[in-house]
Structure 1
Amino acid sequence: MSGRGRKAALSAGAVAIALTAAACGGGSSPSGRSTAPTGGGPLTVASSVAPPTLDLTSNPAAAIDEALDYNVYQHLVQLDPKGHIVPVLATAYSVSADGLTYTFTVRSGVTFSNGDPMTPADVVFSLQRAMAPNSTYPYKAVLGGVTSVAVSGTNQVVVTLSKPNNQFLYDLAAYSNGVVLDPKAVGTIATAPVGTGPYKFTGFVPNYSLSFTLNPSYWGPKPGVSSLVFRYFPNANAENSALQSGQVQVVDNLPNPQDVSQFKGNSAYKVIAGPTNGKIQMTINNSSGPLSHAKVRQAISYATDKQAILQAAGAGYGTVIGSDTVPGDPWYLPSLAQVYPYNPAKAKQLLTEAGYPSGFALTLTLPPYGYAQTAGPLIAAELNAVGIRTTIKNIQWPLWISQVFLHGDFQLTIVDHVEARDVGNYANCGYYWKYAQCSQVASMLSAAQAATSQSGMVSGYQQILTKITAAAVNDWLYNPDQITVAKANIVGLPTSGRTESFDLTHASIGGTVSAQAQAQGYSS
């Protein structure tokens, strides 16, 4: 997860599932760049969340993936902006009839940005590193069912699973466990990343900028920009001003959706609003005092006016949700958003039934991101109105990661879980919200993942969603849209927030984008 929009959500232990995972071959490869000649630029992208480190294999901050994944690092398969799996460092893949063996044909002629050749052995090294007992990968858990990874022949890698797993390909595509690394460069992964992507790392000024140039060794058509900079700003006003003054050409996701009014309708800019995988929620520590009671958590859900929160924090760009699922998920249940309608009287009744007729005091810990800073005071007022005396505590994002996420030292917090299809977090008994029935969900999840039919898989996930909603494990608020604003001549930007990467593989200043790239979800 990270602190704002797609880029501000927790990135840890997510489990995803891909309905296309059983395909015997992937979609089209990432080709069809801008027809503009390379050398334009530089392209400068404004963002408000700076990465705390450059090692996306050890830190859950999505700001790292935003800049580095897909741009510097690549996977065997990746997600396009529409959420479809496409082959990248694999030219093709196949799945055995029993669902246990995945065979990838590794692309030939690929080199890392330092000139080292990329080989099938590097793919094996990378996956084994992710699943090693001492691995610190945020998504290590999704490789738990892998029993072996080995080179086969001259150009193939074979991955064997202990049991069928419908989301295996999606996991490789979506999360950092799937990045292919240069074994010779992992020693400097936190300070000088080396990958096979279209851009090559050139410099990092903490909390200020992250710089790239075109990767001279890149195997595919190069983007239409000579260099790329992610420039980090302390607040939304600074980002907006930088775009208006020409310091930057893109704001990758408006921290304050209300600010879209400054650009919408102005021919100098283009506004791109598209769906995300994010679940902005008020996370509840299920092990903390009164919050261990289901009726108390249900009361909190009834006490929050989610539609008002969406309007205030998201300017209406998004969808109210009622569980850990968003529109576009194959198991999405719209009815879950109606389980806890805004009803302060019902909230008070449940607090009385739980033994707290006079309420109690809580602390709401907020990270420094627009949606949390806007929604927090509104929610605090709503909770105070039903007798839950709520104090707001503001902390910076690195402290939030350490204190809240890693050590569970909180009662309530607001954060965007950006990972796609991450219901598996509720099966993780060590996860930061401390859900007491996690073991039951783990059994349900295992059955759903191994289902032999799509309907069986979907039904299994819907049962999990219904269970966690009934227990009000968290107070799910809304699924935000990603709102990207750019100068009108910038093309090739992703039109959604379906991936944690702000994928600029197709980016160009001027020029056109191929029909293939547009079909995959890159802007014209």
Structure 2
Amino acid sequence: MKTKLKIILVFFLAVFSSCDSDFGDINDNPFDPTNVASGAIFNDVVSSLRLGWSRQLFLQNEILYDLTEQAVVTAQTFGNITGGTEELWSDYYNALKNAKELYSRFDSTEDPELSDVIKAQVDIIMAYKTFQITDLFGDIPYSEAGSAFANAEVLRPVYDDQENIYKSLIDQLDEASQTLLNAGQTSMGNNHLRFGAFETLFNDNLSLWIRFSNSLQLRHLVRMYEKDPEFVEPRVKSLIENGADIITSGNEAVMSPREQLWLNQGVNWSFREHNKIRMGTTVWNFLTDENEEIIDPRARFFFETNINDEWAAFPQIPDSNTPQSGGDPYQKDRRDSDYFNKGDGNIYASVNFYLVRDELDIPEILISAAELRYLRAEIFMRGIGVSQDPFLAKSEYEFGMIESLEYWQDLVINSEIWINKPNILTTGELFNTVLHPKYAIDLNDDLDLNLEKIYAQRWLDLFRQPAEAFALLRRTNATPREKPDNNFFRFKYPPSEFALNAENYLNQVAQMGSDETNVKIWWMP
């Protein structure tokens, strides 16, 4: 036992010595002796951006794909929504706790500006995560949450109003962007601290952090526009007319397993454990013409044929006579050794095996260049904070389609394990998709029809971001759809809230009327 303890001790000493030697300029900070630990905490906050396994299985695959109709769930399986909400909830509040620990360390330095840059980076990550969780639940504990270690009086935090959360996050992101734009030295002449090698999201490239921050502002300003145009319009106007840097093609904000040295094993696990997701008629009809000929190459990036090499879609609204889905197209052990063996009874087209099998080269997308194009297309088409400009809206829409088509095709090309790849198309060939009458914007059409085309392309591009597609559905009620109008608006709070924060939880439920999925969240029309 003593020998084992010595070995473990030597191992940890070696690890922490290595971390210290690679930490860069932040180790020069004379005011913060715990900065190596701070870098590790920051890295943990960045890592929390990855999708949890239970979140993918119980929320995305069991609920969101079916709600958004980006795919279809052929049969309910686990029904364990709380398994996903508990994981999502605890992941967020653990990250918030770590972020507040970092803030307390930043505030302890003698030079009050020394930590401005690294604080801005933490602010941006936590804004992204806070938007995600409030968009799924509505009002949440926020201002007092994550502070229990520093202040035992807030062990049970109150719920914050989603409107206040949204507006504070927009201001937080704007301030972070300005801080990073002016990064350099403090007024006391010290170099701003940097996380260096511990910053694995953008590799310490501040210009990419600024783009991410500005892009998140645009995404959520448009989302809340109907509720407070007076708040939104001047901010959108400033971002657009001042030419604020945003995410563009080639610098998408993603969690990349290969570059960040992790294996994305959760996505295949969630698909093979669930095993009921197939291509539905809604998305199939959107990707094909009236003769059911594929007109959008993303059909082959997102989906694959059934066991008989047929593009057979499962009805989005099945009846009692609909044959059930069989087979196991996501079973990696079988298909790694025999790609075409999708299991007996796999009579419906499924999500492309390699899209959910590749553990290194298929990233988890935070926000894409195509999404920013579609946002700008909507802004100019509607005149949100800027003058209406349908011609510019059409241009942004077309660029968005091309960037989406090229982005997904490049992922297929660069996947080392993807076999049976579809034909690679030139930009000119891809542009034929953009010009197809089904997708092309006609400026002679009415506004609503052209907006529906913008929403539909954004919906499709969000194929691996069903939570964002869910937000788009709830805001616009204009994404491709065969089912009746959606009345699932939010997830119920996880049971742990009643167990651990009962008084505040009950007050919140009383204010809402009920903790049910049909209660609208603040920004919904």
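If helix-only ellipticity at 222 nm (-39500 (n - 2.57) for each DSSP H run of 4 or more, over all residues; to 500) is computed to be -6500, which of 1, 2 is the source? For helix-only ellipticity at 222 nm (-39500 (n - 2.57) for each DSSP H run of 4 or more, over all residues; to 500), the value -6500 is produced by structure 1.
For relative contact order in percent (Cα under 8 Å, 6 or more apart), which of the structures 1, 2 scores highest?
Largest calculated value belongs to 1.
Supply the structure label, taken from 1, 2, corresponding to distance in nm of label points 7 Å out along Cα→Cβ at positions 110 and 454 with the calculated value 5.4. For distance in nm of label points 7 Å out along Cα→Cβ at positions 110 and 454, the value 5.4 is produced by structure 2.
Can you tell which of 1, 2 yields 23.8, 81 when Rg and Dmax of the Cα atoms in Å is derived from it? Corresponding structure: 2. When distance in nm of label points 7 Å out along Cα→Cβ at positions 462 and 486 is computed for each of 1, 2, which one produces 3.8? For distance in nm of label points 7 Å out along Cα→Cβ at positions 462 and 486, the value 3.8 is produced by structure 1.
Values in this text are rule-based calculations from the coordinates and carry no lab data. Quick caveat: nothing in here was measured; it's all calculated off a predicted structure. Cβ atoms are built from the backbone, for glycine too; each structure is taken alone.
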